[in-house]
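These are the structures, in structure tokens.
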Structure I
Amino acid sequence: MPTILFLCTGNACRSQMAEGFARSIAGDRADILSAGIEAHGKDPRALAAMAELDIDISGQESTRLSDDMLSRADLVVTVCGHADERCPVLPPGTRRVHWPLPDPAKATGSEDEITAQFRAVRDDIRQRVESLLAEEFGAER
């Protein structure tokens, strides 16, 4: 079974959402992990945005990247520029894909405007995860 690792700066929003979508779509066809260069905890707005689509990510942990995670990963997907720049050297045979996603946690404006940013990033991640799984592992869209 292939292992996919979604890597972000703090494992609070984008990588958490990607993990949730990938788990939901791939089921038992892939081992799905997420981590951060640091662990910042989970963002309540990310949990709420995913809950709107009936995907509960509240049980996922905000974790810091470990050597074990890297050694297990067949594919590492960096979901922000900081993680892409700070991604350690990967083991031979491990592939890497970069998704330059904006950080919705840095959104400003009214609560409605911030929520809209979370939804936009969430929807972008969903499309990217669906495409990735369809291309890489033959998962149905």
Structure II
Amino acid sequence: MITYQTDGTQMPKLKKRQTSAWIREVARSYGKQVGEIAYIFCSDERILDVNRQYLQHDYYTDIITFDYSEGNRLSGDLFISLDTVRSNSEQYQTPYGTELHRVIIHGILHLCGIDDKAPGARATMEAAENRALALLPSLRPGQ
């Protein structure tokens, strides 16, 4: 089951059923099944608190993924800072909806085993994000 929650912020405009189906499709493309996935949309301040408390990192980020997966069943809590998503959207001149979905799938790709911290790994992650975004009907050209 995929759930969408907020913590101190408004729920972003999101087609939840379509997004959940897309997440499942991406997971299947990696040979995975979706278990319990919780998206928690929050502010920069909340994600900083989470980063400090659980990871001992003292910086803002767009997403923090807590992985509870077992075998091929993906489970986790994914905290997404809507403030940082908006800032990234402006900085990279991408539509907010595209950036939001990029971050949403970024966490799933982590759960699927894709790293973005090792040397050269960021390019692999970006390519995986782009392939996943191409599968989302609302982001396909002409739709």
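Per-structure values
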item: Ranking I, II by distance in nm of label points 7 Å out along Cα→Cβ at positions 57 and 81, the structure that comes out highest; result: I
item: Of the structures I, II, the one that 21 was derived from, the read-out being relative contact order in percent (Cα under 8 Å, 6 or more apart); result: II
item: If mean count of other Cβ atoms within 10 Å over residues 9-16 is computed and equals 12.8, the structure in I, II; result: II
item: Among I, II, which structure scores highest (criterion: distance in nm of label points 7 Å out along Cα→Cβ at positions 105 and 121); result: II
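Here, each number is a calculation from the coordinates, and none is a lab measurement. Computed from a prediction, not measured in an experiment: that's the story for all the values here. Cβ atoms are built from the backbone, for glycine too; each structure is taken alone.
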